[in-house]
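What follows draws every value from the coordinates through simple rules; no lab data is involved. For clarity, every value in this text was computed on a predicted model and none was experimentally measured. Cβ atoms are built from the backbone, for glycine too; each structure is taken alone.
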Structure P
């Protein structure tokens, strides 16, 4: 496992731990109808998707820095499709009644993980240059 990826996983794990802790605190403070039942699986989904995408992009940057943009666009497109599929499956098939808290939690996690991923990738790409 490349050193850069190991460092990313540690930071991603810390971020996810903080998010889960805040989520568990919020769960005790908010009425049940305002907190998504699937918060922990949703956090795990974002963690795994971010880790997998980052690994692919770090390897792509090591192997072929000139093709990094193509890999980045491809991975970003695949992540977007996975996000849309997860939203659709949960909202349409699993829990229509709890859709609003789920979508709000999803949007918040999406923003947090996207900012984290982009800042981490920018650091890796700058090191490679």
Structure Q
């Protein structure tokens, strides 16, 4: 187990999504905020200053947006799991935390949503 770890993140990605279980949520999109934290453990940091040496956070953001364009999702939990599963396909990712917030879900709250953490199979996250 290492005492070093690095986190690659996308914080507060704003996406309009068709999401929710209520009838009015099927009629139009609504804003959601997506945050992703990729724990890459003690993976070596780039030596040659090249994107290929790390995980591209733009690719993570683009995939999150693509998932939202695939069609209506009833639960934020479902969307979070789909994104986490995709992130863990990269074997360099030891663990992923995905947070999905619906800022308009509750009138008296800033947001409601879900935050999940998943650990890749047989990985040591330090």
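Can you rank P, Q by relative contact order in percent (Cα under 8 Å, 6 or more apart) and just name the one with the largest value?
P
In terms of FRET efficiency 1/(1 + (r/R0)^6) of positions 81 and 97 (r between Cβ atoms, R0 = 25 Å, to 0.05), which of structures P, Q is highest?
Looking at the calculated values, the largest one is Q.
Comparing mean projected area of the Cα convex hull in nm² across P, Q, which structure shows the greatest value?
Sorting by mean projected area of the Cα convex hull in nm² in descending order puts Q first.
From which structure (P, Q) was helix-only ellipticity at 222 nm (-39500 (n - 2.57) for each DSSP H run of 4 or more, over all residues; to 500) calculated, if the value obtained is -7000?
Value -7000 for helix-only ellipticity at 222 nm (-39500 (n - 2.57) for each DSSP H run of 4 or more, over all residues; to 500) corresponds to Q out of P, Q.
Out of P, Q, which has the highest value for distance in nm of label points 7 Å out along Cα→Cβ at positions 41 and 113?
When distance in nm of label points 7 Å out along Cα→Cβ at positions 41 and 113 is calculated for P, Q, structure Q comes out on top.
From P, Q, which structure was distance in nm of label points 7 Å out along Cα→Cβ at positions 49 and 73 = 3.7 calculated on?
Q
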